[in-house]
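The structures considered in this document are given below.
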Structure P
Amino acid sequence: MITKDISIIRDRLIQGEPIGLPTETVYGLAANVFNSTAVSHIFKTKNRPTTNPLIVHVASISQARALVKRFPEKANQLANAFWPGPLTLILPKNETVSPMVTANQENVAIRIPNHPTALSLLNQLDFPLVAPSANPFNRISPTTAEHVDAYFPSIYTLDGGACKSGVESTIVGFEGDEVVLMRHGAISIEAIESRVGRILNRTSGSEKALVPGQHKKHYAPACDLIVTYEPLFMLSAVKQKKVGILWYQAVQIESIHVDVNLVLAPSGDLAEAAKNLFASLHTLDAMGLDLIIVERLPAHGLGLTINDRLDRAATK
C-alpha cells in the first residue's frame, strides 16, 4: 500500500507496525528502534537472520550520540562531513539499544538519511527507526515504492520517489585511531580518505555478518547471475537459455542469443550506474530470464561498490 501521507505512516509506526521508508540509498523496512515487537516483526517479514544487525536511522547527530557510549573524534569528523548522507558509523551502543537490533554485538550501526521525506518523518517521531532494506532477505534491494509494494503489498510504504544514490550506505567502524571500511557503499573509499586519511579495508564477505550487508550472498535476482568483463564470451556456455545482459556503458555487440540488453550508465558516470543498478536488476528479474549476465565495472570509486553488490548477487 503506497501513500504520500506522512501522518498515516507516523501513526503506523507509533502503533508498532513496520513501514516502507524512502531514503537516498534504498527503501528501508522501518520500525521503532525501542519497540522489540516491531523490531522482531521486521526480521520475520524479511525472513532475515537475527544474527544480521540492523542500521538505526536518526534525525540528528545529538540523537545519534544519545544511543552510544563513545563518539570517536574521527567519527565526529565523518559525521560532520557526510551527515545527512549515505554513511553508516559503527559505534559502541549504550543500554538504550536492544541487543536484538545489534545481533547481540556491542556496537550499533547509525546514520542520518539524506532524504527530505525521511527526515520530515524522523523529525515528527519521538524515536529513531531501524530500517534494513525493504526486501526479502538476499533479494534485490528496492529503489522505488513500487518495488517495496511488490515485495510486501500489505505494508504501508511512504512514497519518496526513486532513490538518488541507488545503493546502500557505506559502513565504517573504528579501531583505536583507525577508521575501518566494513561495507562498500554510496560514498567511495576515496571520499572518506580525503577526510580522515588512509583507512583499513575489512569488506570481505562472511557467513556471520558483523555489519549489515556482509553476507557472501545478497542482493540476488530469482535467476542465476554472472559477472564478467566479457559478457558475450559467457554465451557459449549457456545456449538454449533465455538470457539478459546488463552492460556498463554501451552494448558492445548485438547477439541473436541475447533476449534483452540493458545499459547501466550511457554517460559512463559511476554514480549514474549505481543509481540504476538495482532498478535494472528488478527490470530484468521481472522478465522470466534463466540467466542475467552483467558486465563488471571499473574497479575504482563507486565501481568497487557496484562490483561488490554484483559479486554477492552472483554467489551460489
Structure Q
Amino acid sequence: MFYLGDDILIKKILLFSCLIIFIPFIIVTIFIRDDEITFNFSSNSVVRVYREETDTIDKVPIEEYIVGVLAGEMPVEFELEALKAQAVAARSYVMTQIERSINKEYDVVDTVMNQVYLDNSKLVAAWKESYTDNINKIKLAVLSTKGEYIAYNGKVAEALFFSTSPGVTENSEDVFTNKVEYLRSVDSHWDEISPSYSMTKTFDIKEFYNLLSLNYQDELNIEITSKTSTGRVKKIKINGKELTGSFVYSKLGLRSTYFEIIKDGTKIIIKNKGYGHGVGMSQYGAQGMALDGYTYDQILKHYYTDVEIKKF
C-alpha cells in the first residue's frame, strides 16, 4: 500500500534517472561528430573518369570528383580560401569537359592531362594518420562552394590553372592557340612564396647538346627570337637552329618556358622561373592572396577577368 506522495516521489526518481542516462547521449549526439565528416553528394551529374593506371572508366558524382581533384591538385596545407578557389576552378573546368565529351567514352583523364584525381583509397594510403584531418579540410572547401562555377557571358568558363607564375600570368593566345577573353595576363606577385618560383639547373655542355639533338660546338650562340608579353620564350635560336621554347622546356626538364641559358666554361646554366603553362589561376598566387586576407571569390575574379561566380 502506498500514498499519493509516494507515487510522486517515485516519478521524480524515475525522471532523475532518465536524465542521468540520456543527457550524456544527447550531448554526444549533438556536439561530438564522427572523426571524419561524412555526407552524401547529391547531383544529377557524374564525371566519367578515365583511370590510366587500371585502364578503366569510373563514374563519379561531380562533387565527389572535386574532392579527389582538390586533394590531387593543391597542397592540403594551403589556406581554406585558396582551396575553395581551387574547388570552384576545378568544377568549372570539368563542366566544360563534360559538355565537350558528350559523344566520347569518358570526360576526363585522372592525370595532369586534365586534372589529377585521387580516389579515397589513394588518399588513405598517402596521408596515413593525417587522413581524417586532411579529408575534412578538403570536404569543407568543397561543401562551402557546392555547385559553384565560374561563368563568362553566361557560359561556363574553362578555368585553367597552374602551380606558379614568374610574377605575372599569361594571355591564353601567347601559350595556346586561341584568345580567351577571361584568360588575360594579370599581376601575380604573391607567387614569390612558392618553392618553384625560381630554380637553376646545370648541364654538361655535351649533355645539353645531346638533349636538344644539336651538334656539338665549343661556342654557344643564343638568340631569343620570340617572347610572350611577359617574357616567356616562344622561339629561340641555338647556334643558328631555331627551336620552340616548349621544346627546350620539355627536353631539358624545365618547369616553365620562362628561362635564361648561360654558358660557363664547359657547363650550361639554366635559370628558370615559374612552374606550369602560366594561363589562368596560379595556385601559389591564390595561396598568397588567401594569406593576405582575400576571399575565394576575390581570388577567382582576380585571375579570371570579368567573370561571375554562379551556382547550378
Structure R
Amino acid sequence: MLPFSRVSIIGLGLIGSSIARAVRQSMPTVRLTGHDASAEVREIARRIDLTDDVADTPGAAVIDADLVILCVPVGAMGDVAAAIAADLPDDAIVSDVGSCKTSVAQALSAVLPEARVVPAHPVAGTEQSGPEAGFATLFRGRWCIVTPLPGSDAAATARVEEFWRRLGAEVERMAPDHHDLVLAVTSHLPHLIAYTIVGTADDLEQVTQSEVIKFSAGGFRDFTRIAASDPTMWRDVFLANKDAVLEMLQRFSEDLSQLQRAIRWGDGDALFDRFARTRAIRRSIVDQGQDDAAADFGRRHD
C-alpha cells in the first residue's frame, strides 16, 4: 500500500523536480500537483509534463493533498506555510527538504500549529538548479534524515519515512538540533569554505593576470563546482543555522592554525599524520557507498 496517493510539491527546482520524477518512476499511480513562485518555472513544468497539474497559487496546489512537500529556500518556509494554511486539508502531512531543521520546524509549527508537520532533509543534490535539472535517481542510495518534532504523530512520521524509502533513499531519524550540528560539519562549512576560496581566487584574478582560472587544478575546480550552488538557498542556510555553523567555523579556524604552525616550523610529521587521517576518511565514504572510487572523481579523459 502506498504511503500517499496525492502529493503536492511546492517549489519545482532541482529537488522538487527530482521528487516529482522519482515519484512517477516508483509510484506511478500517485497524483502529483506542483507549484512554483516563478511563472517561468511553472510554464517550464507544464511544458515538460513534470506533474499532473501545475497550480498558479500555493493554496490551489494543496487543496486535496495528503502530503505537501515544501521545496523552497529555508528562509521562505514560514511565508509559504502561511500561504497554504487556509487551504491545507485537516488530514494532510506537511514536510520539507530544507538543509536546516530547527529553524524550519519552528517556522512551520508557528504558522501551522494544528498540522501534522514532519520535517525531512534528503542529503542529495548537485550544483545545478531549475526544473529541468532534476532526475529520478537523485535520492537513490542517499540518506534522507527525518526529524520529527516532540509529540509528532508516529504514524505520520512512519509514512514520510516510507515515502523516501520508495524513492530509493536510506532513512535516518534525528533530533532537529542534532541534524543541524551534523550538517554544519558535513555540508554547510564545506560550502562556506568553497565560496571563500573561489572568492579569494576571483580577487586575485587581476594580480595573476587570469592565471588562476586558466591553470585551475583539480582541487580548485572541485571547489568551483560547490561554489556554483544556488546563492539564495545557501544564503538562507547560513543565516538559519548560524549557531552551528559559527561553532564549526571556530573549530575549523583552530585546526587551520595548527596546520599553519606545522608548515611554518617545518613539522612534516604533523602534516603527514593529518593527511593520512583524512585520506582514511575518504576511503570510508567510498566504502559506505556515498561516492565511488572512480579515478579522478569519474572525470572523462577522452
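Nothing in this text is a laboratory measurement; each read-out follows from the coordinates by a stated rule. Here the structure is a predicted model, which means the values were calculated and not measured.
For the reader, a short list of remarks on this structure follows.
- Comparison of P, Q, R by Kirkwood radius over Cα pairs in Å - largest value held by: Q
- Read-out helix-only ellipticity at 222 nm (-39500 (n - 2.57) for each DSSP H run of 4 or more, over all residues; to 500), computed value -11500, structure in P, Q, R: Q
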